[in-house]
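Listed after this line are the structures, all set down as structure tokens.
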Structure P
Amino acid sequence: MMMGGSTRLAGVMGWPVAHSRSPKLHGFWLERYRIDGAYLPLAVRPEGLEAALRGLSAMGFSGCNLTIPHKEAALNLVGEVSPRAARIGAVNTVIVTEGGTLRGDNSDGFGFIENLREQAPRFDAASGAAMVLGAGGAARAVCVALMAAGAPEIRLLNRTMPRAEMLGKTLGPVVTALPWAGRHAALEDARLVVNTTSLGMAGQPALDLDLALLPAPAVVNDLVYSPLDTALLVAARRRGNIAVDGLGMLLHQARPGFAAWFGVEPEVTAELRAFVAAE
């Protein structure tokens, strides 16, 4: 990769950051669209985040993505915050405006909805209850996106009940926190199930969820993408439910940032999915 004075720069800040697939993803698009640009992994310690963000404009960066552990801290470090980032309570995309202001956005909910539209095009969030497992940042983004899409009821279950209750209280009456022990029963008449926890991820404990009460037309979405075909998705597919993997959310959430930094609206294709999924 040759870089010159006109090369557009972006990257991803995290600590650690070596695990991120974002450089691979954005690198694919840069090559596909023949853009003079570079997307770099930026290892930034938590105590250095403010200085790193302030330095984006001075170094000629168009912006950056943020990953663990920087998403929430960035809310108070950017000059402008989009409504959806404020609602989710985290920033995953930073755009440097022409005037040098840092604008914070969050595309996680966008990526979640776009992935559902791609892999389950007939799904309608307004058609019934959704059950969301987990109460972290990803769960919050999913709940906010579902509410914006018209979900009438969201059942939120987390292994730590107080955290689910706190998130439910923050988001409003559409979201109801339920005990983890009631997760099997909470599937009854649900139209969507979303696992936002690390359960089922490679190297993590399995997700214990009996799908017996889940209606056949329901969609099952696992945000875990390593492995791509989780035990939850295998079980859902076996009983006739539509199974949606988590890789698409990663790919689609990257679109708004890439468009803002490099001036091209990128497409999520089968070739891209295969490229990013390959270890």
Structure Q
Amino acid sequence: MDHRYRKFLAVAEEGSFSGAAKKLKVTQPAITLAVASLERAFGVKLYTRKKYAVELTEQGKIVASAAKKMSDEFNKMKKKLNVDDKNAQYHVGIIDSIAHLLYTSTDVLVRANAEVMVDNSRRILRDVSDGTIDFGVITGQPAPLGSDIAVHKLRDEEFVFVCAPYMAPSQSVTKIDDWLAINKDSTSFRHFVRLFKKEGLLVTPVFYSTSMELLKEMAVAGKGTALLPRHFVDQSLANGTLEVVITRPMYRPIWAVSRKKHMQLYDISKKVDDLLAQEAA
């Protein structure tokens, strides 16, 4: 059964995205992305957000009823065939921005029958190394790994400094004193700090978050300047809610890691590479 429906049903059963994440032992962004993917597929809203919980919309109730029947039938079939879930599905770890790029542009993760975890590069690399997950897309070149793990360099991901238009400087700048930064313990933070020094930029962080969506919302609200993937802010730049602060782009390297017995999952890395190439064109 498509993992998106399992996540969707878990939200309905638990009454919240956080509850569903806890039940399925995945991250909350993975739940959010799965539900958003279904909403795009059907062209309707499936949940409405309340103060402390979420509720199914009328359209969501229809999907939930059908999904529950599919789940029941799927479980009956697995029981008859004596199929083990662990053997029927791949486990994939992807960093936040690449998950956004994949889910908004392609169904490759669905076709790969992938259970997706959205996490940081360090934990994804650890989980591939210890066999918890089968494949990962990370940033930063990993240190040498075991002989059973393959590493493949993908294209670089373009980042741009953005802020609310009314906060944008009228001329080129080499100093930013209101950086809305990604988590300072992350591989990406360390990479960009090194890059700033190389480029002669003085950048001072005033806020840290693991959520790129939150950083974008804060930038739109005029709370500071965020450094985000261009594909992540293209729409905001087009509709005028954000403006580029420094015209020269920054890049971070993207890598794929996989256990060699699951090399077929490189279809995912090829799609990531193709999408990054399209964004750079």
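Bear in mind that the values in this text are calculations on the coordinates, not laboratory data. In this text, all values refer to a predicted model and were calculated from it rather than measured experimentally. Cβ atoms are built from the backbone, for glycine too; each structure is taken alone.
Some values worked out for this structure:
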item: Among P, Q, which structure scores highest (criterion: Rg/Rh (Cα atoms, Kirkwood Rh), for residues 128-183 alone); result: Q
item: Test item: Kirkwood radius over Cα pairs in Å, for residues 96-175 alone calculated as 13.7, pick one of P, Q; result: P
item: Ranking P, Q by relative contact order in percent (Cα under 8 Å, 6 or more apart), the structure that comes out highest; result: Q
item: Structure from which -9500 was derived, helix-only ellipticity at 222 nm (-39500 (n - 2.57) for each DSSP H run of 4 or more, over all residues; to 500), options P, Q; result: P
item: Among P, Q, which structure scores highest (criterion: distance in nm of label points 7 Å out along Cα→Cβ at positions 232 and 248); result: Q
item: Mean count of other Cβ atoms within 10 Å over residues 32-39 derived as 17.1 - corresponding label from P, Q; result: P
item: Among P, Q, which structure scores highest (criterion: percent of Cα pairs over 24 Å apart); result: Q
